[in-house]
Structures are given as C-alpha cells and as structure tokens.
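The structures considered in this document are given below.
Rule-based calculations on the coordinates, nothing more; no lab input. Predicted model only: the values in this text are computed from it and were never measured. Cβ atoms are built from the backbone, for glycine too; each structure is taken alone.
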Structure I
Amino acid sequence: MTMGKILIKNGRRYYFVNKNEINFIESEGSYCRLFCDEKSYVVKRSLIFLEEELGPDEFMRVNKSTIVNIDRINEMRESENNNFVIVLNNNKTLQWGRRYRERLVKLIRI
C-alpha cells in the first residue's frame, strides 16, 4: 500500500485507488469487491488482509463479509430487534451484525 492509496490489479493494468474513495468492501469468496462512488474493483485479497491493510481508524468490519469506510457512514438506524442498519452517503444500506456490535459502541461512544 502507498500513502492513502491501495493498489488494484486488473488484467495487466495496475491502478491506485485513494482509500477515501472507497465506500465499502464486500467479500466474494477468495476475492473482494471494492465499491467506490462510480466504479467497483475486484481484488484477489482476503477481507482480513484488506481490513488490516486499510487500518481500523478509517475502516471497520460491520458484518462477516463487509468492511465500511467510517467517513462514508451517513446514518445508523436501530431496528426493532436492536440491530443497526447503516446508511452510507450514497444511500446504500448495510446490516451491522451483532457479532461486531462492540466496535459500534466504541464508534458512537454509547
């Protein structure tokens, strides 16, 4: 990784994507898809590797298969069963898994 960027390989081309452009990342088997505002990129890296590479101050695991850019969270809603739904700046909604709730508590300092 380069300062504030992540290297993406697509065929024989390599791209640098600014970390702050990433909205969220989802696991797709042994690959992950990085969702940015206008594009998505597939990388052959595990979610655990990306979570460590991106760092806990900017990105947070919210469920078994998703990491979110904390700066892209616009709103959190509590559902009837005390789970949370995350609404990103682009209106994409994601479920915050119970297993990862401790990190949520630290984020919002309840």
Structure II
Amino acid sequence: MDAKDFISKTVTENPVVLFMKGTAQFPQCGFSGRAIQILQACGVQNLVTVNVLDDDDVRQGIKDFSSWPTIPQLYVGGEFVGGADIMYEMYQSGELQKLLPESARA
C-alpha cells in the first residue's frame, strides 16, 4: 500500500486521526504536543495517531493529501480540520468540542 492509500484508508476508517511528530505518549515537537493536549482537554480517548517521523513518504504524503504544509494535522470523520493553531482556536470557541464525535470520548 502506498502512502496516499494508507492515509486515505486511515482517515476514512477512524473517527479521529492525528498525523503528528512522535506519539501521543511522547510528542516530538511542541505543536504535536499541543494538539494532543487539546484533544485530551476535549475528552478524546479513542484517537488514532500516526507518527510521520516513522515514514518519509507518509510525512510528505499527508501534506500533499491535505494541501496543508505543516504537521500536526487533525482529521475528524475523514475531513481535514487543521493544525495545532486552528485546533486551539476551535477549542477556545467550543467549535472543536462540537465537531468531535461522542464515540471518540468513550
């Protein structure tokens, strides 16, 4: 499976996906760490993370897939939401909490 197929399959088969640098337990950049903190503050427990540092093809592929140049990238219900700054703004306004499915907060 190539990177584009992997990305497409991952975002469509999982309700909440974060492409990030590192893991939820050990983020490898401040923006990825901030994204995880925001999702935790929203009560998200059912989260799939993809460490882009593990695969250069996925790292570049996710940027091409979303036409967004930076990582982390959040997908909810197969749709691209944004990066850490957008997530923070949406969290502050309450919009992110409304967007996240209840099933992700199990």
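Some points to look at:
- Comparison of I, II by relative contact order in percent (Cα under 8 Å, 6 or more apart) - largest value held by: II
- Which of I, II yields -4000 [helix-only ellipticity at 222 nm (-39500 (n - 2.57) for each DSSP H run of 4 or more, over all residues; to 500), calculated]: I
- Value -0.70, calculated as log10 I(q)/I(0) by the Debye sum over Cα atoms at q = 0.17 Å⁻¹, assigned to which of I, II: II
- Distance in nm of label points 7 Å out along Cα→Cβ at positions 17 and 41 - structure with the largest value, from I, II: II
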